[in-house]
Every structure is written in C-alpha cells, then in structure tokens.
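Please go over the structures that come below.
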Structure P
Amino acid sequence: MSNRSHPDKPRVALLFSTDTALGPERLYEYYKARFHIEFIFRDAKQFTGLSDCQSRQQDALDFHFNVSLAALNLAKLEQMQSQQQSTYDAQPISFSMATYKRQTFNQHCLERFIARLDLDPTLIKSHPNYPSLLQYGVLAP
C-alpha cells in the first residue's frame, strides 16, 4: 500500500483472521468491504429509519429493514446517475446520504417557493445561480 501523505514511506496494516486457509488478498478484500458495509448501515440508521421500527413481528421487521435499505439504494442510484451526467472525467463517484438529503430538501423548498410566489419555473431554473442554490449546505458538492 502507498502512503498518500508520505509517498516515500510504506503503509502497513496488520490484518488477522481465524480462518487459516484464507489468502492475504482475500482477507484484504474482506477488510475493504467491511467499511462499505458499515457506511451502508450507518446511513440506513441515520437517514432512512433502519432502527426506528417498533414492531416485534418477523414479517413487519423484514419489510421495514428491506424498505429502509431499498430507500438508501435508490437514493444512491439517483445521486450516482446525476453525478455521471454532470461529470465527464474519470473521477470516482462519491455518495453521501447527508448531501443527497440536503439537495433533495433544497430542490423541494425551491419548488415550493416558485409555486407559492407564482414565479415562472423555467426562468428560475435556467438562472445560472440555481445549481448553487441546490448545493447550499451540502457536505461535499
């Protein structure tokens, strides 16, 4: 592995497993995947109500967990599609549920203002500052 802050110094990570037949490459892949899985559960708990179900019935819990994770996946898919359309370079696509939530709220709020104030939506949405209003308050634009 390379050290990004000091490229001349090697970066070392000691990984252990109780499975002695597991190869080092596979162990490293599992370790990397673990963080992705943790981010999925963190976002599902914080933003899509994964831990908010009060039912004790197995069917209701299964439905609740599936809907929560599906909502997260749909949000991730929508944001990734919009990032692919807006950027043509080969940058890695990043996802933040907090950013997605803020952008969606900003869009909804602006559409409410446009409707309540009887403004022309095409005039407002074609204004050069409209995209910056959608990005207001996001963590990473």
Structure Q
Amino acid sequence: MQVGDVLRKKTARVATVRMNETVAVAAQLMRASNISALVVKDVVRTEGNTPVGMFTERDVVRAIAQHGAAGAGLKVSQLISVQQLISCQPTDTLEQVRHVMNREHIRHLPVIDNYSLIGVISMRDISAAFDDEANAIEKVFAA
C-alpha cells in the first residue's frame, strides 16, 4: 500500500501555519481542527505551496516548558528547524514511511508531489491502514 492510497481516504484539507505566527495561534489552530501537527509555510521565501517544517504539540510543550507563559508569544520559526524538511511522496510505501518516521522519531510527514504539498500522513494513519489490511485478510480466510 502506498501513501497516496491513504491520502485518498482522508480529507483534502491540510492545516498550515505561517512561520511568523505565534505558538499561541498555532496551538489554537491545532485545537480548532482537532489535530496535533501543522505544516509550516514560509510565504515570503517559497511563494507557493512548499512546506518548510512541521509544528507539533511537542513544540508547544517545549516552548512553555522552556519559557513559561512567554513561550506562547514565541514565533513558530523560533521552534522549528528549516534546515532539511523530512517528507515523503505519494508513491512511497507505508513500510518506507514508517521506517523513516521511526528512524527520525517523528509522527507526521508532509506529502510532497511535484514540489507541491498534497497532504500529511501520520503514524496513526499508517497504523489504521495496516489494521484495515489485516482485517481484510482475516475476512478472506474466515469466508
């Protein structure tokens, strides 16, 4: 199974935040969308649909733990690394992506196709896809 197969079953909307937004704004966006990660975009540099990083609940916790209440006022850009964005393509297999996530200790990957952001895949998405596949196989053998 490929990443694109999983994305086709998900909502097309990808939640994003700009680098110059605050931690508080990012946290509110995550809460409003009931998600745990946002794709970070630098609209000044990329001028398009290219992500430069991921901002997660862990980043919110780190900001507050290190800076107290003032952490909420930090810019997203102060907490992410834009050196090298780890991403995947819709043609990558779920096994390949799971391996990358485990190796890099991350739970969300932006999916890039032709230099354009088309979605985000999470460890939860991968786990659910493997569960669905196992259930389908189980039904075949039970019949």
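Just so it is clear, none of the values below were taken in a lab; they were calculated from the coordinates. Computed from a predicted model, the values in this text were never measured in an experiment. Cβ atoms are built from the backbone, for glycine too; each structure is taken alone.
Worth pointing out:
- If mean count of other Cβ atoms within 10 Å over residues 56-63 is computed and equals 18.0, the structure in P, Q: Q
- FRET efficiency 1/(1 + (r/R0)^6) of positions 24 and 64 (r between Cβ atoms, R0 = 35 Å, to 0.05) derived as 1.00 - corresponding label from P, Q: Q
- For 3.4 (distance in nm of label points 7 Å out along Cα→Cβ at positions 8 and 40, calculated) the corresponding structure among P, Q: Q
- FRET efficiency 1/(1 + (r/R0)^6) of positions 16 and 112 (r between Cβ atoms, R0 = 41 Å, to 0.05) from the coordinates reads 1.00; which among P, Q: Q
- Of the structures P, Q, the one that 199 was derived from, the read-out being volume of the Cα convex hull per residue in Å³: P
- Of the structures P, Q, the one that -13500 was derived from, the read-out being helix-only ellipticity at 222 nm (-39500 (n - 2.57) for each DSSP H run of 4 or more, over all residues; to 500): Q
- Each of P, Q could give relative contact order in percent (Cα under 8 Å, 6 or more apart), but the derived value 27 comes from Q.
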